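Values in this text are rule-based calculations from the coordinates and carry no lab data. The structure presented is a predicted model; accordingly, all values stated were derived computationally and were not measured. Cβ atoms are built from the backbone, for glycine too; each structure is taken alone.
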Structure 1
Amino acid sequence: MPMLLQHIDAIARVKQRDVLYLTFPPAEPRAEHRRSYESLDIRKRIIAWLDANALGWTMCGHFASENTMRSYAGQIYIDVPYDTEHPAYQRVQAFLEFEDGSMRFEDVRFWVVPLEQAMKNAHHDEPGFWERWADDF
């Protein structure tokens, strides 16, 4: 079934703040060895933890690019402000990272998209931008 996902940078612009998201890099570079995001136990575990802790999340796309098309690979936007003093952020960080900042789970990457960087794609929000882009593709 088709899905309409927001790119992570568009989410940052809507929220008007830095945003957090997770990616799940493939274990093997060759296509025949890639795992489906739906089969990743760690992704299921993270979603269950977010739900159990009443932390909002949604599927999202990578940072939007006019030069690259990527299929959905399991990325998750976490609806918690990037604020090291915020209790919800501290819980997420403690779950995902060791105290030294390294990841607890090798198949997960934890990202911050600064609003300043997301604003570089603000022109994507103009009505009809992506339709015009597709016509010229």
Structure 2
Amino acid sequence: MSYMLPHLHSGYAVDQAILAEEDRVVVIRFGSDSDPACMLFDETLYKAAEPIKNFGVVYLVDTKEVPDFNSMYELVDAVSVMFFFRNKHIMVDAGTGNNNKINWPMRDAGEFIDIVEVVYRGARKGRGLVVSPRDYSTKYRY
């Protein structure tokens, strides 16, 4: 589903997308379009793009085409989703220890919509770290 979502093809385009959006959360998926984990997440992002259009916008960035942010945001995983609001990186505490990004493929669009909504509400209040509505730690998985 990556062909259905807007791509950013340069570091300048990524910066402008983050800077230009004043009232919505900018969701950026960093990864490769051909990676299976990215394909799973892209399908979830596509399903969530329409319901979140009033408070969020989704962009895709290929880390091989735009390597500018790989070291800055430590993009070493197959898929990394980051949130920005008014040119500020919003961190999400999902219980995994890494609050900077979501780096696993989510399959449920409803859960992702809930996370974006929590990010939006927290960012509007000026918070830089929000708590995910669900705990994604592996502590309870058997």
Practice task
State the single structure among 1, 2 that was used to calculate mean projected area of the Cα convex hull in nm², giving 9.9.
Solution key: 1
Completion exercise
The highest value of relative contact order in percent (Cα under 8 Å, 6 or more apart) among the shown structures 1, 2 is in 1
Handout entry: Answer label among 1, 2 for the case where distance in nm of label points 7 Å out along Cα→Cβ at positions 36 and 84, calculated from the coordinates, equals 3.1
Key = 2
Practice task
Match the computed value 3.3 of distance in nm of label points 7 Å out along Cα→Cβ at positions 52 and 124 to one of the structures 1, 2, and report its label.
Solution key: 1
